[in-house]
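Structures for review follow.
Bear in mind that the values in this text are calculations on the coordinates, not laboratory data. All values derive from a computational prediction rather than experimental measurement. Cβ atoms are built from the backbone, for glycine too; each structure is taken alone.
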Structure 1
Amino acid sequence: MAAVDDLYRDILLDHHKNPRRYGRIEHPDVTVEGANPLCGDEMVLTMNVSNGRIRELRLESHGCSISRASGSMMAEAIEGRTLAQAKELVSAFKGMMMGKASAEDLPPELEDLEALEGVRSFPVRVKCALLAWNTLLEGLDAAEGAGRDGHH
């Protein structure tokens, strides 16, 4: 089990130090901000959405390693997906983090996010892991509300 812990620690550190899809889109369709005042985590999520699909997603974050790593993995897993697929992935990840499902239940696209399952042992840190995902949900709602989902 120690080898798995080391692997997960390496995954989290890599995403924290080298966050994927980092930054902001210059002229985004959607911009949402998220913050966790308990930990001082802050992030800005920008997306371009067309025909119900997230064409581009960038996340600029400042905060703890759990928050940044989770956001980086989320951005990687979500870019290119439809709004509906993105909501399903958010639901799957939140289910694991809230203890309603285990890491084995995660879809293959979220495989690296198994590294965050251990955070459940520290309830105050669960908010750190969920910040990017809750911010994304706001962004998905904003995209749907703006009629960028292709259904309007």
Structure 2
Amino acid sequence: MLCGGPGPKRCEGDMQIPEGFYKIILFNPVSDYHLSMMINYPNKSDKILGCKRPGGLIFIHGNCVTIGCIPITDDMIKELYLICVDVKSGKSAEIPVYIFPFRLNDAKMKELETLHKDDRDLIAFWRNIKTGYDLFEETRRPLNVEIDKAGSYIIKR
């Protein structure tokens, strides 16, 4: 497992940021990091594929610093937070958050497969999330994502 580099978060303290398909589950307007929105990490896939203590409390937040969350600038979190609150107030059931290590186009995927050729599980994971990446790039619509018993993402059209 990589430490603080590309690859999914699997254990508390592994210095990773989650990769995969999530949703916003909590808004925090009084965050220590300006504003924040919590995602549903660990999701079912993370629970199946991760260790016994996968960690939690993963937020998208401002202040541009982190120890495992998803930091963005204060100006960007203001804009994103307002958009998400507006969407949620419109009775949207959920706000999806798709987290990829890079733009998973074919060229980048080939590069990742070369760089990490000895890690079959990591390559299989990236191939799995690439199906969602490709469909989202094609449709620009929220994905219908399910998780099977093995922890793999099932992307439905």
Structure 3
Amino acid sequence: MKISMTVNGEAVSGEVEGRTLLVDFLRNDLKMTGTHIGCDTSQCGACTVHVNGMSVKSCSILAAEADGADVATIEGQANEDGSLNVIQQAFQDHHGLQCGFCTPGMVMAATELLKHNKKPTVAEIRHHLDGNICRCTGYHNIVKSIMAASGQDVTSIAAE
């Protein structure tokens, strides 16, 4: 079947089988490999993208279900000049990544959170990230990064 969508502001289209997952269309057809496949079971969140402004695990949606949608991936998060956006920069500055595998999904989840909640608490951040798994950092620096991206003081955040 032929599908069309807008990905990071650009119109794209392609031919897919009915069972093709959005993550596979993004990675294999569009060569957008920033969206990671970590589990194939919708458990880890590494494949998180935005579909019509909502966070979606792209391994849990068929590409055909995104036909006509506006899709945002990690590749589209940088500033227009190619520099890191405020969330990406905060992850770098506050060591919110180690191996980097979960980072695209974490950044996408954080982007949605900060769109709806400009000054989230630590508890709200942790709740929102439920479903995004990091196997390296223990989440402390990820939470700290999101707090920093929201403009909040992170010096008083204690390791948990």
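Tell me which of 1, 2, 3 gives 1.9 when you compute distance in nm of label points 7 Å out along Cα→Cβ at positions 97 and 121. Label of the originating structure: 1.
helix-only ellipticity at 222 nm (-39500 (n - 2.57) for each DSSP H run of 4 or more, over all residues; to 500) was computed and gave -15000; which structure, 1, 2, 3, did it come from? Mind dumping the intermediate values first?
On the way: 1: -15000; 2: -10500; 3: -7000.
The read-out comes from structure 1.
One of 1, 2, 3 was used to compute mean count of other Cβ atoms within 10 Å over residues 17-24, and the result was 17.5. Which label is that? Checking each candidate, the match is 3.
Taking 1.9 as the value of distance in nm of label points 7 Å out along Cα→Cβ at positions 57 and 73 derived from one of the structures shown (1, 2, 3), identify that structure. Don't skip to the answer; put the middle values down first.
Working: 1: 1.4; 2: 2.8; 3: 1.9.
Of the structures listed, the value fits 3.
Tell me which structure, out of 1, 2, 3, gives 12.1 once mean count of other Cβ atoms within 10 Å over residues 25-32 is calculated. Structure of origin is 2.
When distance in nm of label points 7 Å out along Cα→Cβ at positions 33 and 105 is calculated, the result is 3.5; to which of the structures 1, 2, 3 does this value belong? Of the structures listed, the value fits 1.
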